[in-house]
1. For the read-out Rg and Dmax of the Cα atoms in Å, a value of 13.5, 51 was computed from one structure; give its label from P, Q.
2. Tell me which of P, Q gives -15500 when you compute helix-only ellipticity at 222 nm (-39500 (n - 2.57) for each DSSP H run of 4 or more, over all residues; to 500).
Structure P
Amino acid sequence: MVQKVTEVVGVSSEGFAKAADNAVRTAAKTVRNLRWFRVTELEGRVTDQKVVEYHATVKIYFDLEG
C-alpha cells in the first residue's frame with residue numbers, strides 16, 4: 001500500500017473542529033480512499049477585537065489506487 005498526503009485549509013465561523021471537518025468533507029468530494037488526517041496548524045481571524053473565523057490546516061492521507 002502507498003499513501004499520498006495533501007494539505008488543505010478548512011475555514012469556519014463556528015470553531016476549529018468545524019474548520020477541520022470542513023477541510024475533510026470538501027476534500028472527500030474529489031479525493032477517494034481517505035484514511036486519516038492530522039491538524040498541523042490552527043489560526044484565526046480577528047475583526048473588531050472578536051474572533052470571527054477559524055482556520056485549520058489539515059494534512060489528509062489517502063491510499064493510491066493501482
Structure Q
Amino acid sequence: MGAYERQSLIITANLPFESWTEVCGSERLTGAMLDRLTHRVHIIEANGESYRLSQSRKRLARRKKTTKKN
C-alpha cells in the first residue's frame with residue numbers, strides 16, 4: 001500500500017490531465033503519476049472565473065478611480 005492510499009492529499013491545477021505531459025516532460029512519467037493520483041479519488045472540477053483574477057480587476061479599477069481624482 002502506497003503513502004497515497006494512507007494519507008489525504010489535495011492537488012490543484014489549471015491544466016487538464018491531457019496537458020500534464022507538457023509540464024512533466026515524459027509521457028510515461030505523467031501516465032504513472034496520474035495512474036497513482038487518480039486511484040480512489042474524488043475529482044472536483046471548478047469551472048468559473050478565478051477569484052484572484054476578479055480581485056486583481058477590482059484593485060486595478062480602484063487604482064484608476066483614485067488616479068482620475070488626483
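1. Working: P: 13.5, 51; Q: 19.4, 64.
Working through the options, I get structure P.
2. Q
Any read-out appearing in this document is the output of simple, stated calculations on the displayed coordinates, not a laboratory observation. These numbers were taken from a predicted model, which means no experiment stands behind them.
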